[in-house]
Structure I
């Protein structure tokens, strides 16, 4: 069994508000009486893609702490910039290629896929990323259940803002899922609202936002609810390859 804590859309910008909200959810996770296998962060970690914002994220999330309570897994969003993301957040040489990585646990594998398009708000998975997914799944082995994590959902969520900037060419992703039964589900961010649906016969779960929560059309005209509590999700991938998600607020 694999247990993931999941946050998204921190939008760290150096402001006390953004810092406090990110630290609040971090403290909640570190105070859990039981241990999760990892913390997954699905993009828009920085608000402007500045190196200082990633340095703050690395501090808050404990990415430089070898004694941290759990691994921290990340993928970029449309507000992130690949070169400073690699340098300041991951401690890698800066480059502009897709930021893809995998973590394998006893209970499954998590593939963090870069759906960002430099300079754009829309999402896409490049040919290189699709090749990387296929190769990584081959290396991990078909007996290991896998989760794909990315920023942009490939489906409409019934709000004009995230629906205007979702993942492009969802049919190609659907075809990948049809070829790859070991993929147990998709975990995304971007929409600032917790949501669950089905895509190509697999569960698709969207994590809540840390910085603010999206108001749906029937909840009012103002898009961003900045007073809503910080959102947090827990995902459980069990031995039957079934994905179960729980949502919490952190006050």
Structure II
């Protein structure tokens, strides 16, 4: 019998492709410690069926809930969730929707505001338009999404149903779905690694809600956004040590 079950919630778009190896390393490390760990590809990503342009934020939550049900049918051990970047927003929505109270919520460099994440993604299109002589702003792109139009951005077809879900998502403690403990981990290239100022501002709300929070910054590159695939072994080590 497993010591626990771990659902890994992947990040958004190209960040998933860049971080797949790191998430797999974490899954294997946790599995070696006796935790049944699953890393799913939600609809339109990785090896799943369908295309990204057919995806739906609510459908992604359905996929995660189905994966979790499959996992818990096989193991009755305590639930743990690990999420990277915008995967933290998906995980937060999943916990709230399913009223889940995991033993541990592990966040790797979490995105705190979906609205900001969507804006940053739209800026990739703005940059491409400027290079090609175009001039659409993120506000114009948002209007097109709100009108029901899908957008081609950085090799991805962004459907309105994904954009609206991401835009509305917020990482914040909810009374009905609080984890027993929160492990907040970030990688930093500074000589003395430190959490981002945004994270330092966000963590007290979880502590005030009664969650036992452990936070740490370790040396490492932003592997989800590097030109070449890189590892951040200190991040996996810090995660493994917490279990």
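Every number in this text was worked out from the coordinates using simple rules, so none of it is lab data. Computed from a prediction, not measured in an experiment: that's the story for all the values here. Cβ atoms are built from the backbone, for glycine too; each structure is taken alone.
A few notes on this one:
- Looking across I, II, the calculation of FRET efficiency 1/(1 + (r/R0)^6) of positions 96 and 152 (r between Cβ atoms, R0 = 35 Å, to 0.05) that yields 1.00 traces back to I.
- Answer label among I, II for the case where Cα Rg over 2.2 N^0.38 Å, calculated from the coordinates, equals 1.00: II
- With mean count of other Cβ atoms within 10 Å over residues 80-87 derived as 26.0, matching label from I, II: II
- Given -14000 for helix-only ellipticity at 222 nm (-39500 (n - 2.57) for each DSSP H run of 4 or more, over all residues; to 500), calculated: source structure among I, II: II
- Answer label among I, II for the case where distance in nm of label points 7 Å out along Cα→Cβ at positions 120 and 232, calculated from the coordinates, equals 1.1: II
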